[in-house]
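Following this line, the structures themselves.
The numbers here are math on the coordinates, done by the rules we state, and not lab data. The structure displayed is predicted, hence computed values, not measured ones. Cβ atoms are built from the backbone, for glycine too; each structure is taken alone.
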Structure I
Amino acid sequence: MTDAAAQPRFRDDVTVELVRHAARDSDVLWAARVSTAGEQSLEELQKDPERSRGLINYLMRDRHGTPFEHNSMTFFVSAPIFVFREFHRHRSGWSYNEESGRYRELQPVFYVPGAGRRLVQQGRPGKYEFAEGTAEQYGTVTAAMEDSYRRSYEAYREMLDAGVAREVARAVLPVGLFSSMYATCNARSLMHFLSLRTKDERAKVPSFPQREIEMVAELMEQQWAGLMPLTHEAFNAHGRVAP
């Protein structure tokens, strides 16, 4: 049985923190202008703000993508394992290191949808929508998930207490368990991720992400927008399509 220190904790949110970055709009300008003007100083790049905005918009509009790769952002992400399964489909321009259940005891933090999470799927695949759940449905989801999580974590702890290896005992834990990782990307790879994992009226190509990974994407976008406002502005202006 679990002791008081290891009682399950339930969350309906995710954590995204920008822990390290070397990412500025000037990185895009520097990379783009070397092809026509050679090496330039930061002061030269910042002389004409409107010219800089125009160049970034041109690059985004005509999908000249490589200048958007000369930067780096590292995020700390804490989210349910099923979110990471979707996240790891994004391979080009991304690097990941996730916590390991082989080497550390996993903590009992689990995902339960909040009241604003739509529960009911309507329509057919490729054309379905999600609708609000009833109070009874939310009650059923919460009770079923919390009970399942408690029982699975008790089984996990019983195996650990019996001397079973962590890498074996972890097999009983569900995908609603929270994990954590460092994820490093550049602006181009992040824009591609955002184009698929957010739903936005400005998007030329519609996307229908699962809400939980969209929560991660929204927090990443907020932090990136503060670092590279001209690039973010151009991304939105040209239909949220990665160059």
Structure II
Amino acid sequence: MLEIKGLEVKLEEEDKQILKGVDLSVEAGSVHAIMGPNGSGKSTMSYVLSGRDGYEVTGGSATLNGEDLLDLDPEERAAKGLFLAFQYPVEIPGVGNMTFLRTALNAQRKLRGEDEISSTEFLKLVRARAADLQIDAEMLKRPVNVGFSGGEKKRNEILQMAMLEPKMCILDETDSGLDVDAMKLVSDGVNALRDEGRAFLVITHYQRLLDHIRPDVVHIMSNGRIVKSGGPELALEVEKNGYSDILSEVA
């Protein structure tokens, strides 16, 4: 589904190379986790895949279902099925949650040549998805993320994901700032979306998230490259011993 080959990226403002040849293949129906020290390039990779400004691709490729992602605008990537959940979801004052969700959903449908969803269909769908994530009706009426707690912001992003039904879901440290109960709610929402036609790339510092969202493959990233891959036991090794032994091993 997602194929990254030799991806090299630099930060435009500082002319600094961040990704130095990333190779990654994420199959449909699978969950891959990426762990690594601060500054290893994990979030940069997610930003580049989603089309965020400020980064220059200097080499390599990234495709989604065989289509070149790097040639598409961010909204086109979203319409093709790419979704990024941010580490720090932004607030959008003056834009109601319901308006935002319906506008985003219909914008994607339009880009795919599909009919817009009716008000009745939308209300039925959003209420069902919100109930699954324990999001009450009042929260849906509020401006996007304004005054939300950290847990509410993350649940709201998972609601967006549930509504848009993307094919490739990238979660950038979605466990950041969550207490145990909020993390379980968010994880349950993610797990409910797992199926054979959808893949997940979970970026995290901590193994605890992977107790709830069990990955098929774990990758360790360091200095702009993926340096080791393995099963879920690799995350347990990091939790127990840190990164130093692994990085020494692959040096």
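One of I, II was used to compute helix-only ellipticity at 222 nm (-39500 (n - 2.57) for each DSSP H run of 4 or more, over all residues; to 500), and the result was -13500. Which label is that?
Values: I: -13500; II: -11500.
Traced to structure I.
Could you figure out which one of I, II the value 1.23 for Cα Rg over 2.2 N^0.38 Å was computed from?
Label of the originating structure: I.
Suppose FRET efficiency 1/(1 + (r/R0)^6) of positions 71 and 167 (r between Cβ atoms, R0 = 35 Å, to 0.05) works out to 1.00; of I, II, which structure was it derived from?
Working: I: 0.45; II: 1.00.
So the calculation was done on II.
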